[in-house]
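Right after this note come the structures.
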Structure 1
Amino acid sequence: MDQYQHLLTLVAQKHQLAVQSFAAGESLFLQGSLEPRLFWIKKGLVKLVFIQPDGKEFIKAFLAEDDLAGSLLSVVFGEPSPYSCYCLEACDIIAIPYKDLKAIAVKTPELRDVELQFMHQLTARKEDREFQFLCLTPEQRYVRFIEQYPHILKRISQAELARFLGVTPVALSRIKSRYLAQLS
């Protein structure tokens, strides 16, 4: 990801993009909106969340330092974002117009490769998330989360973790109890 950070830094410097601060609870973009920018998380934690008309949330992902948040449907295809992005902590963010990122990547062959690698990583992460929901039990998803994201586990509420795993908070409590019992 170092090369991708280099690309982001080039764009931020060339276009004099400043770090913006967001408070916990603020949105970077909302479901149904057109958002042509990607958000480089310099500090903090955000969640990508689908919200049903009745208010029920399904958390797509948690993103932390040096991750990029944004809706590919919106930045690449100009369609409304199917999900929202909310800060779970105070965040320092650099908002980067995708067209500016693309313009620099097109002119620089090695950076074009970095963009492709990033898209491959994003696709692999999405494929893994689909696999988890289609093929793993909630218990297996919980274990996978604590193995893959130990740096995020202590930064989110149990209700948010439950929504990410696709279970109720009560079910998550039972899953955690069984998991801890197996460790003893």
Structure 2
Amino acid sequence: MSSSLPRLEVALEALLGNRLGAGVYRRWVRGLGLTGTERVLDVGCGAGACVRHIAAALPAGSLTCLDVDARWLAIARKRLTGYDRAEFTIGDITRWKRAGAFDAATLHFVLHDIAGEQRDAALGNIAESLAPGGRLFIREPTGHGMSAEELLGLLDRSGFRMRGPAVYEKLPLMGETIAAEWVIGA
């Protein structure tokens, strides 16, 4: 069994995620309001289509890219060549945490891929990994995986409080989505 990804899968990701989706990711990251000095955890970075824009927004900050798949993480590392403030970590957020280590965490189209019974653990570990006042930025599809109501309830049960309004939009190739910023217990 090969440990490399099928070429077609890599080519599709490069086309859809890295090329056609670049504007979608770039606009989302610009809207996060990062100052450029934060310590950011990106959960489920995959091949780095979104984290390359997060890295560009952190000239004096740091970025930890967490993913369960070493093969996609290797592609993300290659995409962030030249950005020396990135750490690439193989791990499962349902079992991984670093107490108070981050000012912000991002999940872009990730939570719906985590098994329903493990989502509470994932959000609990993210909450524990955030420093006091830390922020969580999420964008999730609402047309499959979980509804907006389910996502909002899950975050509420995990102690997160929405900061500002949720943004509902239909994105090319991604469908109906919800995006918002949350903080712990605010």
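Each value in this text was obtained by applying a stated rule to the coordinates, not by laboratory testing. Keep in mind it's a predicted model, so treat the numbers as computed, not measured. Cβ atoms are built from the backbone, for glycine too; each structure is taken alone.
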Legend entry - Highest-scoring label, criterion being distance in nm of label points 7 Å out along Cα→Cβ at positions 86 and 142, among 1, 2: 2
Inset, instruction - Can you spot which of 1, 2 the value -16000 was calculated from, given it is helix-only ellipticity at 222 nm (-39500 (n - 2.57) for each DSSP H run of 4 or more, over all residues; to 500)? - result: 1
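Here Cα extents along the principal axes in Å has been calculated and equals 43, 36, 33, so which of 1, 2 was it run on? Please report the intermediate quantities before stating the final value.
Values: 1: 55, 34, 27; 2: 43, 36, 33.
Structure 2 accounts for this read-out.
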Legend entry - Read-out relative contact order in percent (Cα under 8 Å, 6 or more apart), computed value 25, structure in 1, 2: 1
Legend entry - Rg and Dmax of the Cα atoms in Å, for residues 54-157 alone derived as 14.1, 40 - corresponding label from 1, 2: 2
